[in-house]
1. By the measure volume of the Cα convex hull per residue in Å³, tell me the structure among I, II, III with the highest figure.
2. Here helix-only ellipticity at 222 nm (-39500 (n - 2.57) for each DSSP H run of 4 or more, over all residues; to 500) was calculated and came to -4000; which of the structures I, II, III was it taken from?
3. With mean count of other Cβ atoms within 10 Å over residues 79-86 coming out at 17.0, pick the structure among I, II, III it was computed from.
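Each reported figure results from applying straightforward, stated rules to the coordinates on display, with no laboratory input. In this text, all values refer to a predicted model and were calculated from it rather than measured experimentally. Cβ atoms are built from the backbone, for glycine too; each structure is taken alone.
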Structure I
Amino acid sequence: MNDVPGYEHIPGRYGVEVERTDSGTSTFVPLRPDLAAPDGSLRIAAVLMGIDMGAGITAGQAVLPGWTVTADIETHLVGGCTVGPLRVDAQAIKPGRTMSVVECRVVDAGADDELVALATANHGVLEPTFDDDLRGMTVGGRRVFTPPTDPDDSLESYFGVDVSADDLRIDLSERTRNPWGILHGGLTGLLIEQAAFRAGIAAPTDFVTRYLRAVKEGPGEIRVVETIDRGETRLVRVELVDAGTGRVAVVSTVGGRRT
């Protein structure tokens, strides 16, 4: 387990498994106590990681021998995953030379495929600079990501998220870099979830996230830049800044029921 790349442990910490299907991929995330929200359902951060992984792998496989990086993801939650595992069924609807667009249907596989979320993700196409057997997956093949040997009690502590500061911070390290050497896109879901709660959204349901540029130096700092109330719901705009460069890397709007 210790000789695999560090980025293998990022989805591994969430228990992610990916299966190649005729139309794309199915990605599974278990409902474990360490991934559960206070109400017992799967944490939103884990749902967003499953979507990021399923959409990203599907987008990449659709443009082989190239690969992709996430440009934006739009997610709408309609329910919780209360039995598990979560299953993200993803298919590429517009693969091309410069972009690869994927649709995801997210269900609670243990609850008769009850709908949890719908998502659409756009990806930029790049030439890969790393070797990864994800590009060689055949239909029916299943990839189980290697879990870390020393997981801490929470996702925040394992990935080095500083929750004590006014602005949430995440270090750029072996534990948080993707194969491109930049902050793993799926981890922005962990930061956005926490930022939404801090901004007074009790039940986030709608996420639109744009990846403008990579977090290359770090740490990443996420901050609330605007809050708009709409009756019993609230809309929050957040930015993820690469503190090393001072540039905004990610912008996101989150909507949901107010506290």
Structure II
Amino acid sequence: MIVKEEFLSRLRKIFDLNLYEVKVWTALLSRGTSTAGELSSISDVPRSRTYDILESLDKKGFIVLKLGKPIKFVALKPEEVVERVKRNLAKDAQEKTKRLETMKNDEVIEELNTLFSQGIKFVEPTDLSGSLRGRQNLYNHIDMMIRNAEKLITIVTTKEGLNRKFEALLPSLEKCKKRGVKIRIAAPINANNIKVARELKKVAEVKNMEKMRARFVIIDSNQIMFMLLDDEKFHPNYDTGVWINTEFFADALEQLFELAWKEMKSVK
């Protein structure tokens, strides 16, 4: 059986399988039902590994074990495999989420926090910085910054970014609002995001930013996340931001923004 390497590579990424697993699986798909020995020969996977691979595929829902002598393995319809993989992923995610939730009050978290608190004493404030790549990574970090805010959150974004931030950050912004944190958001407002802007008014002061195009977040005048790329020109996977924990620069940028903020019109 000849299967192109490019096709096998795509299957590995889509289904999160290793090379031997995709080779054995595609070999079984081409036969419908087969023994481990036959699949080893067809897929060019070592016989000593084939049984382990088939057991793994069985657990993941890709194949079915047919009892008998010799033991055979039956391929499932690809659409059924997709559904099974989806269900397994959802179940696995739920279980992992539950485990992480139970850790909140666990002594493990206390020990980890102790390690972090002790280690952070030896770190210079200017060293608490970094570069993040990928829009989801950026939003995850911004969400963390927002959740730790105590006094003031300033968000400056694009018209497209306003819609994205509404979806990604609203739960954390709502919690900050309840804690008494002041939130202000500036973005170009048009027909495509006016509804979102009005929804955000429930948790923040929102203004129309007409004369400036920028993307940054300032937290409590001491932390900044500054996005470096134009979100209209680059794919989300290449979006890049710089996070800096520096009161001097953050406060200076906040003061400069204050001048522009006063000139902006509030969303009605």
Structure III
Amino acid sequence: MHVHDKVSCPLYGPAMTNAALTDEELERYARHIVLPEIGGSGQQKLKRARVLVIGAGGLGAPVLEYLAAAGVGTLGIVDDDDVSLSNLQRQVIHGSDTIGMAKTDSASAAIMRINPNVRVELHRLRLTEQNAPALVAQYDIVVDGSDNFETRYALADACAQEKKPLVTAAVGRFDGSVTVLKPFETGADGQRNPGYRDLFPEAPPEGLVPSCAVAGIVGALTGVVGTLEAMEAIKLIAGIGEPLVGRLLLYDGLTARFDTVRYKAL
């Protein structure tokens, strides 16, 4: 990733002045609206929602595509990188014709092709401890598609501080994990929900976890895990189901096996 001193935040798509669904939207989201769990009211919640997605790469690509298709009203994208040829094996929101373009711009163009009703806010920057709280505060829910522990800790701390739900995931070679963090709330047992530092008290030593550029990664894996993140975000927005709070969902692509590990606040 390249670091830019200046932040450009052009806006694309219509402003969400109200959550009323147009005739076009009623047809576009018809398969959602017939679901009793979502219906018209749930679709209106999606339209009102403001979701911040960190990273427009392997995980961010399916997150952005499916949240745009689902009708999330405003999507914020944080990324400071440009599209390269080696990205295209897994970052399916980009294409050969966008190589060299800022990932934020490439992703925004793809979102507009999927659903022109979505408002896109671009933040071409690297997320840090300093800028994370102000960014997070502007949104209802945050989805983490970053690829390093420094960003994950900074983002998790900011979301806890600003009381924003965080869907976070990680991938490596053939496996991945997903969880939902709401440490500012208590669970059914009256205990505080766990946060990121309860799950990972400290980052592993530098170099212990190799990057995907070094270790490699199956492109479809990021699609599986990123889509699971999008599903968790939709559940949180619509207020349905049981989000992965206090549960770490593990996926092993080689054996096609899912496991769930429960964890608590320390």
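1. Working: I: 122; II: 200; III: 135.
By volume of the Cα convex hull per residue in Å³, the leading structure of I, II, III is II.
2. Details: I: -4000; II: -17000; III: -9500.
The correct label is I.
3. Values: I: 21.6; II: 13.5; III: 17.0.
The structure behind it is III.
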